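Please treat every number below as a calculation from the coordinates, not as lab data. Values in this document were obtained by computation on a predicted structure and should not be read as measured data. Cβ atoms are built from the backbone, for glycine too; each structure is taken alone.
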Structure 1
């Protein structure tokens with residue numbers, strides 16, 4: 001079902017506002033702070049389902065820009081830039097055979113962990129953040145684990161979304177349509 005541009009703008013604005021509110025709340029909880037990006041990824045599932053991958057990426061970029069302009073969510077912004085778009089490519093990754101799917105996830109984790117190490121060490125100039133090779137390998141290993149965790153959560157919650165919540169979201173979007181007489 002195709003929706004009007006105004007429906008996408010309203011849905012996108014609500015999703016971005018929800019992401020920023022979740023970020024502000026989750027920053028206060030120390031144990032969840034590092035994994036808050038996984039929770040933010042779950043808001044991309046309805047956007048991807050209802051509006052397609054291009055518009056889901058627009059919502060991802062708008063959330064990242066707003067996080068940047070607010071300014072005090074630096075670590076969440078970096079993690080969201082690196083991992084927040086994974087639910088958009090997850091349907092494509094899920095269609096691959098099991099071996100290729102796992103190789104893609106491992107490669108993605110290595111690449112994204114390497115980007116984080118590079119930006120921390122060279123672009124941001126924080127040499128003490130990554131003191132040596134072993135710290136960089138640990139970060140890359142954690143990113144591989146994080147990719148597998150995000151994939152598992154997205155798959156689980158995509159099924160929950162389709163079984164329970166999709167009909168409610170579609171009903172809300174349909175209620176906003178103006179009927180022609």
Structure 2
């Protein structure tokens with residue numbers, strides 16, 4: 001958890017940088033593909049997708065609990081514990097999830113900080129609440145494209161804290177991430 005938190009803290013003082021995209025990856029993005037990237041030391045799930053909507057519209061979708069709930073069939077309940085914007089313009093949401101995993105349910109709570117001026121949202125497990133997972137943290141950044149759309153960059157790390165083989169946990173995370181990004185890609189342009 002510490003490496004990504006340090007990365008997020010270091011980035012907090014500067015606008016999100018648009019990642020370099022090679023021509024082959026750009027062609028896939030132009031074709032509407034969700035491009036999964038190789039994991040890093042700080043992120044087990046990484047993806048890029050272009051969305052045919054301005055960043056302001058994408059922010060509306062990805063910060064709306066109704067859309068977060070609708071974006072995946074695994075979320076059984078989503079509770080908004082708090083949602084407020086500070087004097088610095090940073091919006092903080094504290095959300096509680098109950099998700100269906102196999103035959104059971106997993107409960108976890110996150111703190112999301114939306115800093116639109118910097119083009120990023122960070123999230124981390126809420127340590128003040130009971131959680132069934134060991135850790136989750138991540139960083140979303142939105143970058144305007146030349147055609148008025150948005151390049152959405154997603155990086156996250158999940159530690160279930162359970163004896164689940166890493167490749168299974170990674171596959172579940174990737175499937176969930178693709179469903180979420182596909183939903184945003186479809187809904188935001190409307």
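For the read-out log10 I(q)/I(0) by the Debye sum over Cα atoms at q = 0.25, 0.32 Å⁻¹, for residues 46-85 alone, a value of -1.00, -1.11 was computed from one structure; give its label from 1, 2. Derived from the structure labelled 2.
Computing distance in nm of label points 7 Å out along Cα→Cβ at positions 78 and 158 across structures 1, 2 gives 2.9 for structure 1.
Given that helix-only ellipticity at 222 nm (-39500 (n - 2.57) for each DSSP H run of 4 or more, over all residues; to 500), derived from a single structure, equals -24500, which label among 1, 2 identifies that structure? Matching structure: 1. Each of the structures 1, 2 was assessed by FRET efficiency 1/(1 + (r/R0)^6) of positions 38 and 150 (r between Cβ atoms, R0 = 25 Å, to 0.05); the largest value belongs to 1.
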